[in-house]
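The next part holds the structures, each set out as structure tokens.
Here, each number is a calculation from the coordinates, and none is a lab measurement. These figures come from a predicted structure and were not determined experimentally. Cβ atoms are built from the backbone, for glycine too; each structure is taken alone.
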Structure P
């Protein structure tokens, strides 16, 4: 398990939805740009890591009760998309890292919590 605030820190991330539960403990992360794969395979309460910064990613994360949405490559959702995330109390975090680097760092974060 890892707290969202710890994950945000290792990703050098920026929280786009302040006050949205960064103390939440996460047990799993799912990384994909294919929302069909996310719908088919992601478990509820996981963190969704994606390169998509649109309403489809937010809606998918909300539908699956994701713990948070993390967007890679420094992408930022538009205002309407962020309004939807806030309305659903979905933590949204952006990082300038690539998907691979973000996954690697999150993995290390989970490994350190086990020790």
Structure Q
């Protein structure tokens, strides 16, 4: 199993490719991710609050994909782990995972804001 913390916060190679492909829409992609990520983390938190396995799995899966799409590989890996563990998760562990993901998101957010075109 991959230790998420060994992965980079952002995959710089993927960023170069995304910038080349997206051109002037790259900034919009990042801004969309930032606003969408807050909602996705909220959905994960709500699923944990009511111990809803299906909602947790779906929300974690969705968040994993959006993180992967912008190269936030560590955060994507964390969401993937949460998704895989959803069926047998200890809800206290899920809450801890959410706090860790929220902290990681803040790092991703900071890096993205530094890199956003002015």
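Here are some notes:
- Which of P, Q yields -12000 [helix-only ellipticity at 222 nm (-39500 (n - 2.57) for each DSSP H run of 4 or more, over all residues; to 500), calculated]: P
- For 15.8 (mean count of other Cβ atoms within 10 Å over residues 51-58, calculated) the corresponding structure among P, Q: Q
- Ranked by distance in nm of label points 7 Å out along Cα→Cβ at positions 19 and 107, structures P, Q are topped by P, which has the highest value.
- Comparison of P, Q - label where mean projected area of the Cα convex hull in nm² is highest: Q
- If mean count of other Cβ atoms within 10 Å over residues 3-10 is computed and equals 13.6, the structure in P, Q: Q
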